[in-house]
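Okay, got some structures for you below.
Only the coordinates and a few stated rules stand behind these numbers; no lab work does. Since the model is a prediction, treat every value here as computed from it, not as a measurement. Cβ atoms are built from the backbone, for glycine too; each structure is taken alone.
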Structure P
């Protein structure tokens, strides 16, 4: 199976790339070559997908599957439809589970849960991408499949504040500094390791019945945010000195958090994974967060350059804590 990944070396997609090759996929990665990620067996096309000249580089190819890991706006989708119309049997768009209705009107999320997020432009842009693809599928049978990951980690630290590509949360825990957990920490969330996500995703690639469908691929492990931060602290060999602060207060001090909190992590989310398990019967998430986050911390610590401490992030966290404690 000849497959093109646009991107393919990111936090989620690297694990998918590696598993696809293990499964015998003839994998081509189109990207700018700026990430130094070793994926033995992949064939690289060094190009920028947004460059009009990329069309000539792809002209001689047809693909069984094209996956765009880095499409964010409707204009990206329009470009891809033009590039791959008649050139692929399946086009997979990576959307986001944050596109689901916020706040939820029903606590269990299925693929038919409405898409609506008034808090986060990123999510609204993903919704617009999905709507464009659905129109292309209905009007011209463009062979799209939509996949909505939720919070998926491997080479990032999946917490709401002080993590992701930064190492601040680990450093603060080890120094016994205060760690902000939004709300009272009892809201429910689902976090998934990228290797587990890959098992579901690769099963959808080239799947004859997946065309026209949307899927979320998430773990069945449901944790509170308190449990999530406690697991991160354990992986760091520390204890979490937690201070609970309401999400809306956090956003009032730092409005840049509005999307990721009020538009995503402030809400309890329970995913129904029946659909992906029906289409990919072998899919099962097997890496518990307590194990997976230890792998992630070890990955950061394997290279000093990865242990990025953003001083501005620490200032922001301290400013929120000071403001909250000052109003008590």
Structure Q
């Protein structure tokens, strides 16, 4: 398996550079990437889906002039962007951008190759390091039988160094480990302080096969992002149910007793698993990325994890920081 050696323990998820939920200016997007670089981050993740290509374009501009061998960049395939005719409405995919294109699911060989070619053009690069099949939940057969072999061909030709899949579920990612030769996976929201179901199959399989895992969505869409989870907290891209907010608050209270903030624990926990090679955090400003790096550096006493396990808020077999 090939996991890029330059991949850093913290990485920058660039969905917010595509105006996820609200507008970010070009200058602020560039400043966010520059701040991440200055703070030692060398792994950047993007996708055509993020702002209908806006995230890729902004990331490419921000990294222009950097030594290409000094950082790792991943993008995703599976959603082709088809141009629309004006007048444009607003994108309905969660990004505050004009609907200049529509997303079309396509995990065919031709779709994979065209998608990557278009991504490279938007990024202004001649290669990326990692390519993920993006959310193939409803497209397993095509992703397995056409999309994956196309990525394997690109890896064999040396056009990409690592291939895998990125999803919000663990079960299908486990099947990718069983039935393919993937190098790396992006697991979003399914290995966090609130849920550890990935310990059942996915993470043991990844250890067995030497597959790296990038843990994304570690704040579970926001419910773990503040020291005091609010009543209107988000979870899994929607409103958090009362029992989810209550559990997050119980975890937060124990964190406070140990002098730790909830978001700091939320970053540290997944990073402790031996299969996890990076924790991917989104940011829309230099202040946010600086705050995330500071949280990552926050010391956490071992007693926190012991108490969370004794209170049955963490699974007993979950690896924790030493």
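One of P, Q was used to compute FRET efficiency 1/(1 + (r/R0)^6) of positions 85 and 221 (r between Cβ atoms, R0 = 35 Å, to 0.05), and the result was 0.30. Which label is that?
P
If distance in nm of label points 7 Å out along Cα→Cβ at positions 93 and 189 is calculated from each of P, Q, which structure is the one that comes out at 2.7?
Considering all the candidates, the number was obtained from P.
Distance in nm of label points 7 Å out along Cα→Cβ at positions 173 and 301 computed as 1.1: which structure among P, Q?
Source structure for this number: P.
Looking at FRET efficiency 1/(1 + (r/R0)^6) of positions 181 and 229 (r between Cβ atoms, R0 = 41 Å, to 0.05), point out which structure of P, Q has the largest value.
P
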